[in-house]
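A short reminder: the numbers here are calculations on the coordinates, not readings from a lab. Values in this document were obtained by computation on a predicted structure and should not be read as measured data. Cβ atoms are built from the backbone, for glycine too; each structure is taken alone.
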Structure I
Amino acid sequence: MNYVILAAAAAAAIAVLLLVKYVKSRRARGMAAVAAGAAVSLEEFGPAVALLEGTGLPFFVDGRAAIGRFLLEFPQEDGAKAYYFDYSCLFGSGQGQRRKQCTVALFDFEKSALPDFHLSAGAESLGEDTGLEPADMAAFRGFPEGARLYGRDQEALKKYFTPELAACFAEHPGWSAQGAGRWLVMYKECKLMPPGEYKGFIAEASRLAFNLA
């Protein structure tokens with residue numbers, strides 16, 4: 001009887017591994033098509049963790065066991081370089097451990113000086129060690145309902161996030177962003193973006209990013 005149970009467990013484990021491998025290969029094929037359509041190369045892994053941590057953005061610093069997958073790296077244009085990729089990292093430990101996975105757009109604006117901020121499309125909370133304090137949303141008009149803004153310098157936030165900029169996010173709901181200095185990371189609903197929706201994802205991210213810069 002034990003042999004039957006062990007055999008069934010082994011068969012189930014093999015089935016799960018095969019399913020995971022199939023899903024990953026299917027995404028790889030989809031992302032290869034996206035890269036071909038955008039006329040850029042596709043890297044299975046990247047950007048390097050050192051580059052991500054070097055941005056100083058809490059989004060890339062707070063987790064552990066971080067990894068980037070299916071990287072689309074676009075050449076510099078209008079003073080900015082863009083990276084699109086799947087990002088995964090771990091939070092917590094033991095039974096409270098959780099994994100964050102989402103497709104992100106990372107921009108390097110060489111000549112910009114963005115204030116330290118985090119704009120959440122929903123009720124996303126930040127760790128206390130980020131140093132970013134919640135802003136009074138009553139002072140920021142035009143953002144989508146439920147949006148939350150955090151920063152180190154509240155006066156700098158008020159000068160930076162104009163009603164026009166808020167309205168741009170209202171036109172593209174679901175987007176969150178985090179900025180510091182020359183770096184800006186953006187993501188929509190913190191999920192893995194299906195390859196079929198990637199073209200629209202790139203267009204939206206680019207429009208919002210250049211409004212922020």
Structure II
Amino acid sequence: MKNTFAYIGIAGALGMALCDMILLAQPVSGSAYDLSSFGAMPQISALRASIGSLGGIVCAFFICFGFWHLKKMFEPVNQSSALLLLVSLCSVQFFGGAFHAGYYFLSGAHGLPPGVLSDFTHHLEILSWLGVPGYVAGTLLFFRLASDNTFQPQFRFCNPLLIHAVILLVFTVLPAPMGGYLKPTFMNVGFAIFFFSTLLGRK
């Protein structure tokens with residue numbers, strides 16, 4: 001029971017990674033599209049867009065259980081910082097869920113006029129940037145809290161930013177078709193690994 005929330009977070013992150021594959025995967029190299037894989041959307045059917053975007057919204061909620069696990073784990077170190085960590089990282093999922101909902105309308109099957117499609121894509125890009133402050137704050141708070149001597153010294157380096165950076169690099173250099181299948185999942189695969197690492201951090 002102690003680590004139940006961590007396992008729910010892992011399940012949510014892996015579920016969202018699967019939704020990202022349904023929503024965005026194409027048999028191309030990992031470097032074919034930008035981080036958000038907007039270029040893949042004209043080839044995506046309305047059915048894939050529906051399943052992937054709806055599933056992403058649901059899974060974003062369950063990922064937050066993993067952040068609650070972090071809060072409880074770090075409360076003995078500093079209660080106020082642990083609460084700020086929870087709020088910061090949950091804000092990432094708030095914007096992430098909204099971002100996934102927007103993908104539905106980018107499907108090529110909807111046939112939006114180019115001007116509307118461009119404006120809507122620009123709106124989603126802005127939405128994605130709104131999640132960055134919480135992500136950066138959460139990473140810094142994690143590094144600070146994980147530096148407490150009740151944790152393994154290397155645990156502080158198992159933070160979201162470093163994990164995501166490594167996975168993004170690996171997935172980006174993968175050739176077709178694996179790169180195009182895995183690159184869209186890097187954020188949520190990273191969170192799954194991050195939550196798993198929190199189960200191993202105590203001395």
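Given that helix-only ellipticity at 222 nm (-39500 (n - 2.57) for each DSSP H run of 4 or more, over all residues; to 500), derived from a single structure, equals -11500, which label among I, II identifies that structure?
Computed on structure I.
Using distance in nm of label points 7 Å out along Cα→Cβ at positions 119 and 167 as the calculated read-out, with 3.5 as its value, let me know the right label among I, II.
The value was obtained from structure II.
Given a value of 10.8 for Kirkwood radius over Cα pairs in Å, for residues 151-190 alone, calculated from one of I, II, which structure does it belong to?
Going label by label, the one that fits is II.
A value of 70, 41, 31 was computed for Cα extents along the principal axes in Å; which of I, II is the source structure?
Value 70, 41, 31 for Cα extents along the principal axes in Å corresponds to I out of I, II.
Match the computed value 18 of relative contact order in percent (Cα under 8 Å, 6 or more apart) to one of the structures I, II, and report its label.
Traced to structure I.
As an exercise: P(r) over Cα pairs in 5 Å bins from 0, in percent, for residues 31-94 alone, calculated from one structure in I, II, equals 4, 17, 23, 22, 16, 11, 4, 2, 1, 0. Which structure is it?
Here the read-out was taken from I.
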